[in-house]
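In the part that follows, the structures are each spelled out as structure tokens.
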Structure 1
Amino acid sequence: MRTKTKFLAVPYLLWMTIFIIAPLLFVAYFAFTDSAGNFSFQNIIKLGDYIPVFITSIWLGAVAAFLCLIIAYPVAYFIANTSEKWQKFLIMLIMLPMCMSFLLRTIAWVSLLSDNGIINNTLTAIGLSPLPLIRNNGAVILGMVYNYLPFMIMPLYTVLVKMDSSVINAARDLGANSFQVFRRVILPMSLPGIVTGITMVFVPAVSTFYISRKLGNTSLTMIGDVIESQFKTAYNPNLGAAMSLGLMVLIFICMGIMNRFSKDEEDILL
């Protein structure tokens, strides 16, 4: 029986080998070689020149993930506490924009936020001064939050909808008020969804490049933009691979710290 069970895992192992392990090995190979294919640490050393870019990317990604959490938690909680019919409808509304191209969704925000966009034209029409809504960090974060918000809502909703209501009722019967129920019961039980949601938002937000290019200013450079330029403009795939490897390591470190913090927080709350 165990042999048959292991055999069923073969397709998954092949998938991981072809699409996960093999690409990572290629990235590592290019990161530690020069253009001639010789082993070299020069690409890794050059990463020190891009530390400010890494810091900016991580900071903007963290802010976007935090804002997604603040927005998504009450939305997911509301959906989880509605009837099953309404849950399906609301989830469909949340996922519906994901059926549209990522590029089109970002360009739509450009049309809304640009100096001659819909919002500023409306403000001008009613006699108000136009606002600097685009080409700044706020616009980039807005684009990240909009595009990645469903990735935060879905894991939170999945955890909250499966939560045992009898535990919440028991806490209320023992005299806990609404805030205490949330802090001592709901929040600890939803921590797995929080960690998953932050991971699903933070990772693509840090490595994004199209949003920052369309909504940010020329002085804002994220690590995704630099990596893309190394492959498409500078034609230096070795340095681009080293940046990708460095970004992956930083993301793993951030995720490890966050997972460790979440475990400590869950122990304290429980």
Structure 2
Amino acid sequence: MSLTDTYTLSNGIKIPVVGFGTWQTPDGDVAESSTLAAIESGYRHIDTAAVYRNEESVGRGIAKSGVPREELFITTKLWNDAHGYEEAKKALDDSLAKLGLDYVDLYLIHWPNPKALRDNWEQANAQAWKAMEKALEEGKVRAIGVSNFHPHHIDALLKTAKVKPMVNQILVNPSDQQEVLVDYNKKHDILTQAYSPLGTGKIFAVESLSEIATKYNKSVAQVVLRWSLQKGFNPLPKSVTPERIKENGELFDFELSQEDMAFISSLHGVAGLAKNPDEVDF
């Protein structure tokens, strides 16, 4: 396996098994240079979002790479202020313009139940999804999905959806594995994308992980990302340091034993928990 190996989504689209995350990456030179560094290191899957406010810089990094567009897999996301048919159509067009692209490979509803829509989130999601299905027909996106959705949010979406979500991007790492949600995704042929796969860095404080990393002659980050791959997740590690970006992609020349997988899977709670999407204050 390598960074160009893929999972196959439910509609047949291929998605690289590891993506490069840009959440919390500052707009401007940092986002541009780190995106370029990721592509030069072999990543072919780049993840951003409207609310990250770095789509233009990410787009410049993509353009500077010189890699043919068809060899890249680009994801962006619909923010909470555009849950509606016309609003979602405009938001996608705005993201495409900022990225400098004719299409994105994956478009996600970022959160299911924004604070401002708490009384009608189901209807708002249905309208946004309708716009995303239209974009799929038009070729503006190649796949559509959701992020931070729990089973009841997806069940509600499926009442009116013509196309089921192909991806659910959620916070997943050894500290918070969201087993019920992951099982639901599997049963519905929805790929689990793992954002914050390193627990926003807190996972590095676990001394036992350093011992495992030494055994494999790898870093703690590489061990935890390898755990994510062996669990069948689609991890999206983020870094702005070229050496770390490269290191985070070097996951394919070793395999964790069942014993080490089990230990890493036992690390519940060491790095905090995912937010409840029905209680977020944004």
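Each value in this text was obtained by applying a stated rule to the coordinates, not by laboratory testing. These figures come from a predicted structure and were not determined experimentally. Cβ atoms are built from the backbone, for glycine too; each structure is taken alone.
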Which of the displayed structures (1, 2) returns the greatest value of distance in nm of label points 7 Å out along Cα→Cβ at positions 86 and 150 on calculation?
2
Taking distance in nm of label points 7 Å out along Cα→Cβ at positions 118 and 238 for each of 1, 2, the highest value is that of structure 1
Determine which structure produced the value 1.00 for FRET efficiency 1/(1 + (r/R0)^6) of positions 174 and 230 (r between Cβ atoms, R0 = 35 Å, to 0.05), calculated from the coordinates; the candidates are 1, 2.
2
Structure from which 1.7 was derived, distance in nm of label points 7 Å out along Cα→Cβ at positions 22 and 142, options 1, 2
2
Could you tell me which structure in 1, 2 was used to calculate mean count of other Cβ atoms within 10 Å over residues 6-13 as 14.6?
2
With distance in nm of label points 7 Å out along Cα→Cβ at positions 38 and 222 coming out at 2.0, pick the structure among 1, 2 it was computed from.
2
Suppose helix-only ellipticity at 222 nm (-39500 (n - 2.57) for each DSSP H run of 4 or more, over all residues; to 500) works out to -23500; of 1, 2, which structure was it derived from?
1
Using relative contact order in percent (Cα under 8 Å, 6 or more apart) as the calculated read-out, with 28 as its value, let me know the right label among 1, 2.
1
Label whose coordinates, when P(r) over Cα pairs in 5 Å bins from 0, in percent, for residues 14-125 alone is calculated, return 2, 8, 7, 9, 12, 15, 14, 11, 9, 6, 4, 2, 0 (choices 1, 2)
1
Check the numbers for distance in nm of label points 7 Å out along Cα→Cβ at positions 62 and 78 across 1, 2 and tell me which is largest.
1
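Thinking of 1, 2, which structure, once log10 I(q)/I(0) by the Debye sum over Cα atoms at q = 0.07, 0.13, 0.15 Å⁻¹ is computed, gives back -0.23, -0.84, -1.13? Intermediate values should be presented prior to the final figure.
On the way: 1: -0.36, -1.06, -1.23; 2: -0.23, -0.84, -1.13.
Label of the originating structure: 2.
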Comparing 1, 2, where is FRET efficiency 1/(1 + (r/R0)^6) of positions 102 and 158 (r between Cβ atoms, R0 = 30 Å, to 0.05) highest?
1
